[in-house]
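Following this line, the structures themselves.
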Structure P
Amino acid sequence: MKTEIDLHGYQVVEAIDIFVKHYNARVKGGDCSAISVIHGYGSTGEGGRIKTALRRLLETSDENLSFQLDVWNPGKTLVYPEKALPAGAGIISSEILEYCRSPRSESKVLGKFRRYGDLNVKSTLRRLVKQRSLCIARKGRHSVYRAE
């Protein structure tokens with residue numbers, strides 16, 4: 001399988017989905033060699049949307065992989081797979097973390113991300129809490145999710 005994947009020209013959601021599918025196909029095939037992910041560095045040179053979303057996904061998936069920035073090319077990240085990413089990994093995790101920078105109730109999160117399905121959103125919330133990317137806090141008499 002290819003050791004390099006180029007995500008240029010895709011929308012963020014498509015790019016992350018393509019990465020997750022490629023990653024999981026390699027792991028399931030027994031190939032845990034490094035994947036060179038070309039995501040670009042954005043027009044400002046500080047990081048485009050694909051790079052930002054990919055890095056958020058990688059940071060919240062540290063129990064499944066390791067990664068390092070390419071020191072010579074800021075538009076590339078090297079990913080070292082260890083085990084498959086869970087169902088629901090991908091853009092939903094990074095979107096929920098971004099949304100929960102302000103404390104949000106479960107019903108607010110479910111309403112915002114209903115396009116992914118309630119079960120998928122709830123399992124992603126549980127996984128993010130378990131990974132300590134999200135914490136559950138009290139806001140008045142309500143429990144809310146807050147990004148760490």
Structure Q
Amino acid sequence: MFKLNFINTPDFEVNTKIMDKIRKTISKNVEITQKWILNIVFVSDEEIQKLNNTYRQKDYVTDVLSFHYFEDFSWIKANDTAWEIILNEGKIKSQAIEYGLWEEREFYKLLIHSMLHILWYDHEEEEDYELMNSVENIIWKEIFEKKTKN
């Protein structure tokens with residue numbers, strides 16, 4: 001199972017128990033070895049726009065960028081940083097308002113989505129979108145929707 005490493009922290013609360021559930025639930029539901037470190041970094045509009053332009057040739061502010069640093073993870077040691085998620089805290093806050101979520105929930109939604117991108121899921125084609133969306137929904141439900149007995 002991968003480890004999470006916050007490079008910096010947002011000014012909204014992040015629940016460590018929920019973060020651990022996300023990590024465990026993704027590890028359980030995605031059949032790709034995940035034994036490395038994932039860095040999580042929060043940046044400003046300007047910083048993420050520059051990164052988006054540099055790495056994706058898209059000159060606009062975005063909410064999140066995901067990077068996996070290796071095509072083949074077979075030789076990486078357990079304490080190597082293999083992945084990084086760059087989050088725009090301002091976008092998280094504005095999207096939380098737009099979608100009627102708490103900032104923390106919007107962060108978790110983006111985090112799960114980004115982690116799946118890092119684990120080779122994509123949504124460029126309709127079939128890929130459906131698969132990625134279904135895995136996201138399974139993970140979200142396992143973490144946030146309690147099962148009730150009839």
Structure R
Amino acid sequence: MDIRDLYQELIIEHGTQPRNCCVLENANSSAEGFNPLCGDKVCVYLKIDNVTIEKATFTGAGCAISMASASLMSEAISGKDISEILDLSLRFKECLTSDSAPPLPGKLAAFAGVREYPARVKCATLAWHTLEAAIKKSASTITTEAL
């Protein structure tokens with residue numbers, strides 16, 4: 001089996017059976033994001049303790065890429081330092097827009113192929129932009145039209 005096939009399977013799996021897809025009852029920060037082009041919606045919930053994100057969850061509806069991105073993001077960031085997470089978010093967005101970006105770690109590498117479909121980049125990055133808004137405790141809804 002080709003590595004691209006494995007990555008496609010991973011995105012489909014997380015898109016149809018997302019992990020951490022629930023309201024986080026003890027969240028102390030959250031943000032909403034919307035992609036008006038295709039209708040993707042996501043709300044990211046965080047439990048932040050000092051400089052660490054103890055737990056991250058999300059709710060939402062949208063395409064498989066959008067939901068898989070939120071699912072894999074929630075797994076990748078829980079328990080990590082905010083500065084490390086912000087760096088990972090920047091790397092994720094760069095990987096989807098630049099051929100020269102270094103590869104993403106672990107399962108996030110599955111999204112490198114999205115670069116070949118520019119219309120889907122906003123789907124994949126919506127959760128990450130929303131995550132950054134939740135970290136900054138931004139009150140406004142994030143929209144991909146402003147990105």
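One of P, Q, R was used to compute Rg and Dmax of the Cα atoms in Å, for residues 79-126 alone, and the answer was 10.7, 32. Which one was it?
Attributed to the structure labelled R.
Suppose you compute FRET efficiency 1/(1 + (r/R0)^6) of positions 23 and 111 (r between Cβ atoms, R0 = 30 Å, to 0.05) for every structure in P, Q, R: which one lands on 0.50?
The correct label is P.
FYI, it's all coordinate maths here, none of it is from the lab. Remember, predicted model here, so these are calculated numbers, not experimental data. Cβ atoms are built from the backbone, for glycine too; each structure is taken alone.
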